[in-house]
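K.L.:
Next up, some structures in structure tokens.
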Structure I
Amino acid sequence: MTHANIICIKWGTLFGPEYVNRLYSGVRRNLSRPVRFFCMTEEVQGLHPEIEVLPLPVEPYAEPMGEALKVANRQGAMRKVSLFRQGLVPDVKGGFLGFDLDVVITGSLDKVYDFAPGKVAMRHDWIEKRKGRPTGHGSVFKFDPDKHPYLYEDLAANPYAEVEKARGSEQRYTSHKAMDNEDFSYIPEDWVVSFKHDCLDLPPMNYLREPHLPEAAKVVCFHGRPKMTEAVEGYRGSWLRWSKPCGWLRDHWVDRARADLGAEWA
């Protein structure tokens, strides 16, 4: 059976290795085929031994990209483009399904993995859609380095201009570049949901009941606040985002991962 190729990137100290391990567990528990799970990182300590590590490169375009990101007031926001380089994993042919680390897998990923073959695919960003703008959200992304080499090559060839055009946003760069090449599809919105927009009730109901998990949700994104660690325990950051402890999040993100990999890894 053909493997599913899954990829993520981790740099710096914002996310510990348990985020990668729990993502790996969530993915392999929710795909009906074998998984090859790749993590691009400079820090391998604490990662589960079945995770295939890719070294985090110092890109030749890093300096002009960094200067452009300073103007855009973003730090490291375009690092994920390193995942798009053709030949990154020499023995892998075909596409990848990628995830940010601040997501939790809550349902079968088979349809997501098989969705829109040959296309770059992302969910429509919640805020951008509200404003009537066609931008994908980068928490879940499909791509094929052999079919979409321009995702890496265009930034490498002209980093300052590309970052400026995308206003420092990797998800804007990726989705708009694919749209310009007629290579883009939106992942169905009920498959990839936002915790704060789709799971958390508005006041006063958020004070009265636990956040709910939409029935069709396969991935829940924790962009902005609260993050997973906050939502598990209950969040008190603002009256709008206030939430009770989230039992289904603890189950999918922590308990099932520990049962799968062992407490030492998750």
Structure II
Amino acid sequence: MLKRIVSALVGLPILLTLIHFGGMPLFIGILVTSLIGLREFYNACKNKALSPIKGVGYVGAIALITIINFTENSSYIFLLFFVLLITLNIVQLIWNKFNFVDISITLYSLVYVPLLLSSILLITKQPNNIVVWLVFTTAWGTDTFAYFSGYFFGKRKLCPSISPKKTVEGAIGGVLGSMIISAIFGYLFLSNHMVSTIIIGCVGSLLAQAGDLTASCIKRFTGIKDFGNIMPGHGGVLDRFDSILFTAPTIYFVLTLLINRG
């Protein structure tokens, strides 16, 4: 527990600073976080004798985040993935040690880590971008409320084969807690969009828990406990940001489709 508290005291100010200033500092922060997350993902694959094509993955991640940050033309993203697919197939033809599964994992990793995480950059470029804070309060608020709800009231297992400690009561508590936090946030900062912020709290919490379970599935499949140890007490980047990977796109779409369209 002490390690978790110390890590939070170190990491939280960095996160708050990046979000507050946005722009280039946030772009660099998302880029570095994505590359570390990719490295953790690729290391996990080793345990199953999988061979994602790392070089293409890292270069693709840098290109993807750069495109998302500096242009709003989605055609460039489509072009990038087309080029990546062609490149991966050429690599497969040249080096026989790579196969279709390796290509698939490489493409999945680019969607799972940098593409989803880059939603934070997209949020900051929109009107009412203050909702970017809900990405973190929704995800981590869900974790906190789910933990205590499960601790005090948990009886029925949610997904025992994937995450034995999670309970149905904890999941419900996480959703309710997230909705309360989001409602307070909406009241303070987006009073004209209270309903939308509550929707974010509900749907964002459900997706946060889905993201957590997705990471658990990957870890169980690859036979690891944590993705890394860069954050003592928390594990790796993917261990701490697994729920955020799913909440960030959710909040971006609610922002663009509901809030900013009035």
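K.L.:
If mean count of other Cβ atoms within 10 Å over residues 21-28 is computed to be 14.2, which of I, II is the source?
P.N.:
The correct label is II.
K.L.:
Rank structures I, II by FRET efficiency 1/(1 + (r/R0)^6) of positions 189 and 221 (r between Cβ atoms, R0 = 41 Å, to 0.05) and report only the one at the top, that is, the highest.
P.N.:
Values: I: 1.00; II: 0.55.
Going through I, II one by one, FRET efficiency 1/(1 + (r/R0)^6) of positions 189 and 221 (r between Cβ atoms, R0 = 41 Å, to 0.05) is largest in I.
K.L.:
For which of the structures I, II does the calculation of helix-only ellipticity at 222 nm (-39500 (n - 2.57) for each DSSP H run of 4 or more, over all residues; to 500) return -24000? Mind dumping the intermediate values first?
P.N.:
Details: I: -7500; II: -24000.
Considering all the candidates, the number was obtained from II.
Each value in this text was obtained by applying a stated rule to the coordinates, not by laboratory testing. What you are looking at is a predicted structure, and each value in this text was computed from that prediction instead of being measured. Cβ atoms are built from the backbone, for glycine too; each structure is taken alone.
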